[in-house]
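Alright, structures below, take your time with them.
Values in this text are rule-based calculations from the coordinates and carry no lab data. Because the structure is a prediction, the values reported are computed rather than measured. Cβ atoms are built from the backbone, for glycine too; each structure is taken alone.
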Structure I
Amino acid sequence: MPITPFHFGPGAALHTIAPKRVSFIAFCTANVLIDVEPLYYMRTEQFPLHRFFHTYLGATLIVLLTVVLFIAARAIANHIRLPNLFGWRELGMANVTIGAALGSFTHIVFDSIMHSDIMPLAPFSNSNPLLRAIPLDTLHWLCVLAGAIGITILLSRKLLGKADT
């Protein structure tokens, strides 16, 4: 299933580790942008589903695209009224870039473990050394656990009044 929320769990955990450095919004945005590719190929019934953007090279372009979209959204927000959900306007370029990079590259790692049609090292190699490196159930549970820990920490910080999330 493209645009799986499993990818967001590690993003929540990484954000709680460094809330002033890692943008969770950019992390999620990069993940969604990467999964537009298999969504398109699913809809048009073309295989393989995971192609260029599911490589480390493609993921690097997704990082750049995420940053460009952030810059564009910020410029548009100066002219029209856009909601400031989750305080995205206050994010710095470093936060966005780090969040997008972590989102893009973890996406490739997790999908490389899970999907047999991924060639993450293309165009340099057609191999996928991470395929089935851990059982899929374990991968899913680790993502869920990371998300649960991240959400718990974020909520406890909010309840305790600690601003930095």
Structure II
Amino acid sequence: MLDEIREKIEGEIARLTHELQVELPERIRIAVEHGDLRENAEYKSALERQGFVQARISHLGSRMSELSKIDVKAMAWDRVGFGSKVKVFNVAMGEEDEFSIVAGDFMDLDGGQVSMASPIGRGLLGATEGQEVTVSLPVGERIFKILELTTLPQQLGMNPEELEG
């Protein structure tokens, strides 16, 4: 999971850097050629995009730094946490769902990923296999039973003895 996130971030940084260094300067150059910059919407749009791209690259750089600080050995072996894959039974709906717990920037609901900061993510954090948890959602409270749990250390093939604490 960590490698997937790193690749995703690196790919986005590469695309944005190309846009910042190649595409946007060309858009700005063309807009300048059109004359009066005070009323030039293309110029203003390119400058706004340039500011956004710079901010996004900075944010992604911070995320890469945060990823490098994640210590898998300090993660719980038997509790839902970052990177965990969780199969739950939604008691109210009578349905099973599978989620991967991810950082907010990389959430993909259609891909079964939920953010640690989302109501479901917060509700599941720290839960163990077999436990029932009550999650407060905008539509009301839901009870989820943890049917299966695979933590990030387990996915990486680590043994409980390899973990700290």
Structure III
Amino acid sequence: MSGSAAVEQLSSIEESLEELADLLVEVVKDGASVGFLPPLGKEEAKQYWRSVPGPDARLFAAKVDGRIAASVQLQLCGKANGSHRAEIAKLMTRPAFRRRGLARLLMREAEAAALQENRTLLVLDTREGDPSNLLYASVGYELAGRIPNFAKSADGGLDATMIYYKNIGY
């Protein structure tokens, strides 16, 4: 697991579909709250990734030694009154590659892409108590609030979600 990381925007997922599916299955198995519950099958993961590309979605992958180790999405708001904002979604890093700066690298890339799209407000949500809360705060996101009982967990419990925002480009 040596090597340097490179981030690229994926305009098509077909050649990366297997790696993206493996990434999603692995992080869900490890307990990530990214909209799925374990056990997540590889075919379901592939089906999800096939739905991601679109005119309002940007997908970024961090590769280490040529393999996808992490990804994030920038979802552009398509509403007329939201043309200044976007959502950061599904930031995920393979457990073996965590604590190596990949998530920070992906966040910087997503923010740069948002600015290129003239988006100055970014929003995101994450499960309360997850390590991602510390990451988002450390890169300048501000807590807007908490919604209790937002997402079901693998054990059937309901977890709160934390809503964050960041104004960029000012």
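Here log10 I(q)/I(0) by the Debye sum over Cα atoms at q = 0.10, 0.11, 0.16, 0.20 Å⁻¹ was calculated and came to -0.40, -0.48, -0.95, -1.29; which of the structures I, II, III was it taken from? Attributed to the structure labelled I. If helix-only ellipticity at 222 nm (-39500 (n - 2.57) for each DSSP H run of 4 or more, over all residues; to 500) computes to -12500, which of I, II, III did it come from? So the calculation was done on II. Could you tell me which structure in I, II, III was used to calculate distance in nm of label points 7 Å out along Cα→Cβ at positions 77 and 141 as 1.6? Only structure III yields this read-out.
One of I, II, III was used to compute distance in nm of label points 7 Å out along Cα→Cβ at positions 13 and 53, and the answer was 1.0. Which one was it? Checking each candidate, the match is III.
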